[in-house]
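The structures considered in this document are given below.
Any read-out appearing in this document is the output of simple, stated calculations on the displayed coordinates, not a laboratory observation. Everything numeric in this text was worked out from a predicted model, so none of it was measured. Cβ atoms are built from the backbone, for glycine too; each structure is taken alone.
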Structure I
C-alpha cells in the first residue's frame, strides 16, 4: 500500500509542478507579447517617420533639379 501512496504523491507533485511551470510560461509569454507589440509599434512609427523624411528630401531634391533645369 505504501508504493500506491508514494505514486499518488509523486503524481500530484508532477501535476502541481506542471501547473506552476505553465503559469510561469504564460506570464513570460504575456510579457514577451507586450514587449513585442511595443517593439512593433515603434518599428512602424520609425518607418512612417523615415517615410516622411524621405518625402521632404524628395521634394527638396525635385525643387533643386527643377531650378537647375530652369537655369540651363
Structure II
C-alpha cells in the first residue's frame, strides 16, 4: 500500500528500494533517487524475499534499519 508518492515519481523507472521492519513486525518500504524518497508505503512479509525479511527483522529497533530490497 502506497502512503506517499512524490510528484516526480515515474512508475516506469527503477529506483533503489529499501524495506525495514519495526518492532511489531510491520514492514515499510521506500524507493529513493538522489537521496530523496520518491515513494513510501507498507509492505507485507509475503511480498518480500525470505532473506530480506530475515535481514530486516534482525535490524528491527536499530537505526538505521532499512535493508536493500532488490526488484
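A value of 104, 14, 5 was computed for Cα extents along the principal axes in Å; which of I, II is the source structure?
Values: I: 104, 14, 5; II: 32, 23, 18.
Corresponding structure: I.
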* Asked: Which structure, out of I, II, was distance in nm of label points 7 Å out along Cα→Cβ at positions 16 and 32 calculated from, if the result is 0.5?
  -> II
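For which of I, II does FRET efficiency 1/(1 + (r/R0)^6) of positions 8 and 24 (r between Cβ atoms, R0 = 35 Å, to 0.05), calculated from the coordinates, equal 0.65? Don't skip to the answer; put the middle values down first.
Working: I: 0.90; II: 0.65.
Computed on structure II.
Which structure, out of I, II, was helix-only ellipticity at 222 nm (-39500 (n - 2.57) for each DSSP H run of 4 or more, over all residues; to 500) calculated from, if the result is -3500?
Working: I: -37000; II: -3500.
Matching structure: II.
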